[in-house]
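Just below sit the structures, each encoded as structure tokens.
Computed from the coordinates by the stated procedures, all read-outs in this text should not be read as laboratory data. No experiment lies behind these values; they were computed from the predicted model shown. Cβ atoms are built from the backbone, for glycine too; each structure is taken alone.
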Structure 1
Amino acid sequence: MSTSIAFVFPGQGAQCVGMGKAMYEACPTFRRSLDGFAAHTTEGLLEVMFDGPEDRLKETRYTQPALTAVSCALVDSWRQVTGGMTPTLTAGHSVGEYAALYAAGSIDLATAARLITRRAQLMSEAPQGTMAAVLGLDQQTVEAIAGQAAEQTGEVVVVANYNTPIQFILSGSPEGVSVACQKASEAGAKRVLPLAVSGAFHSPFMAEAAKAFEADVAGETFADAIVPVITNVDAQPTRDGAALQRKLPQQIDHSVLWLATMAHFGAEGIDTVIEFGPGGVLSGMIKRFDRNITCHQVYDPETMGQALGALGFELPQPAAV
């Protein structure tokens, strides 16, 4: 079995109605963790996760806690079966960083629940903006387009997510992002997709939310991580608890450097990635970035069994998970 395993966790957009329900019904460890998380977060979260409606689950105040809750509970279930497997490192995409901190032992479950609930509240109350995905252009071109659109309109337009060498997310005002999208199409982008989001995440639109969040983060305890967490704001492997605590509020209004994060996987000798959560979006990005990395998705009893079997673990009975 590989000794170079990364645990990764998806961000907003991966959610789906029914997320976690099969694990909750089949696995006592997962159920205990999810119930423990629910005691410190948005009222009615589990009902919205399991039964929807979809429009409500898409609301930031539900989406962010839901993804964090499921990811953390999946890690607990995985460790129960594997005898406490410790990865080489952890990383999460945007909201996924909270589960990455939990998996690395920097924060406990209640802290993760409190912080992500407050983050979701602050971000949902931020000034309204928009986001769009640009596929098929390189980083330099997309950055130039964002700058040109901002200069032309006098509005905020930034690259919010650096996802792959040819996939980037723009964020800012509706007018500014619209102009940037037009410029991207004219520059030969394969696809330009407006995103159904409630705000301009990871942009200056979130500056006040990030500032307000500093007090919430300062009121919690962060331990030194047992393994490095590659943080979104600088894509640096970080174990120091104070540094992780300091960088977390910045993540709200700074770009997500996932492309640079994936580059660290190769530098750290990662040959296997386990993605805990729905969607499989990160696995797709990682496979396209480095074909030598094997990705496993863990989301429900079936995918957990498949991943355990692939890594040489004996498949458990549901009651043992």
Structure 2
Amino acid sequence: MVFDKANILVVDDDQDLSEFIVELLVKDGYKVSAVTNINDSLSKLKNDIFDIVLLDLKLPDVNGSQGITEIKKVSPHSKVIILTGYPSVDSAVSTMKNGAIDYLKKPFKNEELLDIIRSNINLEVKNNILSKLGEKIKSIRKSKGIKIKQLSTRSGLTESSISMIENGKISPSITTINKIAMALSVHPIEFFEIEKHKKWVVTRKGEREKLLFDNSDNKLEFLIKDKKDYRNEIFISYLGANQKSFEEYITHEGYKFGYVLSGAVEVELGNEKVRVNEGDTIFFEAIIPHLWKSADNRESSTLWVVTRE
């Protein structure tokens, strides 16, 4: 993921500081949302994908350590960075044990916060590249029936170094990559052809990812199996009679296109309500606060296409 496309959630009950952080991060190219408590943060995390959560250690509803646990239950992939005006060794250790990746004392310099975010986003990218590179080297080596000891002899590298490279633990230099390529009788570029381009992707009916909501018939069924690119989504929203998509309005960049497959839905766009019947379509800018609900005391299903480009 490129850092300027990262999605960040700020959880802090200090309104002035929260607004300042949002403005700072938006100027640096991030997408940012802000809430003042854990409960609201969980609602946000259920409705969107956030790469990083900036979490105040002391909140009105729960403390930071509890907050991390709750956040990780809903969004295990999100990286949590603690912000606190009351730093201590005990709180730092406790939050790290619960899953925080960093800890920043308030007040902080602008660049301190930006550096922490950039380093963690870029670290994820780097680790992913190293992991893919190592997997490719290992795959080629094994396909040629070459053992690590043999590769070590041919390349002049230690077995330990080769093993660590294959497991994505260290970053090899260009010289090292060339040595391994020569020892395997391949061009170095082959190590970086991580994934062949596919002309099509088929997601079987039983393989679709589903998102279920507690205590309701409401569910989302994603029509693409791989949702890593969260900027674009295609899903079907199933709602029970008189049920709505979310408890609160949602908003995000891009556009939403809806096609009612069955029943009828009422789409709330800010202060306006638009009825969309079976077979009808609706298109709107997703920056408008919105949600939708079943109409006429009937169940409904709606196909949604979301673009955030």
For which of the structures 1, 2 does the calculation of Cα extents along the principal axes in Å, for residues 149-252 alone return 48, 28, 24? 1
Supply the structure label, taken from 1, 2, corresponding to FRET efficiency 1/(1 + (r/R0)^6) of positions 93 and 285 (r between Cβ atoms, R0 = 25 Å, to 0.05) with the calculated value 0.05. 2
Given -10500 as the derived value for helix-only ellipticity at 222 nm (-39500 (n - 2.57) for each DSSP H run of 4 or more, over all residues; to 500), which of the supplied structures 1, 2 does it correspond to? 2
Taking FRET efficiency 1/(1 + (r/R0)^6) of positions 173 and 205 (r between Cβ atoms, R0 = 35 Å, to 0.05) as the criterion, which structure among 1, 2 has the greatest value? 1
If semi-axes √(5λ) of the Cα gyration tensor in Å comes out at 31, 22, 19 when worked out from the coordinates, which of 1, 2 was used? 1
Comparing 1, 2, where is distance in nm of label points 7 Å out along Cα→Cβ at positions 29 and 269 highest? 2
Among the shown structures 1, 2, from which was the value 11 of relative contact order in percent (Cα under 8 Å, 6 or more apart) calculated? 2
